[in-house]
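Each value in this text was obtained by applying a stated rule to the coordinates, not by laboratory testing. As the structure is a computational prediction, the values presented were derived from the model and not from experiment. Cβ atoms are built from the backbone, for glycine too; each structure is taken alone.
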Structure 1
Amino acid sequence: MNPVKLIAVFAENQLGQMARITRLLADAGVNIRWVTIATNDELGVIKFLVDKCDVAYQRLKEKGLTVSRVEVLAIEVEDKPGGLYAVADCLARNKINVENSSGFVSNNRAVLLIEVQDITGARQILVKQPLRLLSQEEILTL
């Protein structure tokens, strides 16, 4: 199963930046399914899960933005106390560090997105657990 791809946009932390970027995606016919923003005083990174990753990447690149594709694992976890712990503990016991993570619930399904340095190793460990890894297509239809 292939990793899920996000679009990461690196931009100055300034008024209207989010509106400008999301307008470019809307004009390109790209549907945003999930977003996260991390900033400091001057710079930030906005990560998007979109329905048309290649279109989004090209459009943002054409407009001079610093953009990259980020591979993550999408894991369906139990939507109850300890659901996140099960994944975090499994990875920690196997010496895999979670670099970034976020999650959401859609249609009563809890999904955890994780970024790790060794995505192949993490996938091999997680598929042996009572967890379900989701593909790009599956996560976009939630």
Structure 2
Amino acid sequence: MNKPGVSAADQELVEIATDLIKTRYLENRHHIAAAVRGKSGKVYTGIHLDTYVGRASVCAEAVALGRAMSEGEKEIDSIVSVRHPRPREQHREPQLVSPCGICREMLNDFAPGAAVLLDGGEGLHRRPVEALLPEKYRRKP
């Protein structure tokens, strides 16, 4: 069951990210996929790049957003992140996850006004990216 305001395009975005991580999952390399829909309607995807040196890892959200920006997208409508379970975990199906703290900062900077698609146990819903990071740090002019 989806909450009001969730569109077929939102559900499609979830399916795109889910299909990507199912296809590209590799333990200790890629365990999260993200899909971003620009205001143009075009979809951009990215996968998590895990590294042995943690600081060098890159989140899927950053990869997808970077693709959107590099291809000329000016505004982001929505984003979703999907995590693939590791082989030792009980659940077997990929699940929606909220962006990490660093990605929340990045999304607030580069995708203000965008919606993050989440599943809070009661179905898919849209949450403003700003709501995920209250009292965000801002430079004074």
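A few remarks follow.
- Answer label among 1, 2 for the case where relative contact order in percent (Cα under 8 Å, 6 or more apart), calculated from the coordinates, equals 27: 1
- Of the structures 1, 2, the one that 13.2 was derived from, the read-out being mean count of other Cβ atoms within 10 Å over residues 34-41: 1
- Here semi-axes √(5λ) of the Cα gyration tensor in Å, for residues 26-105 alone was derived from just one of the structures 1, 2, and that gives 29, 16, 12; the source is 1.
- Computing Rg and Dmax of the Cα atoms in Å across structures 1, 2 gives 14.7, 50 for structure 2.
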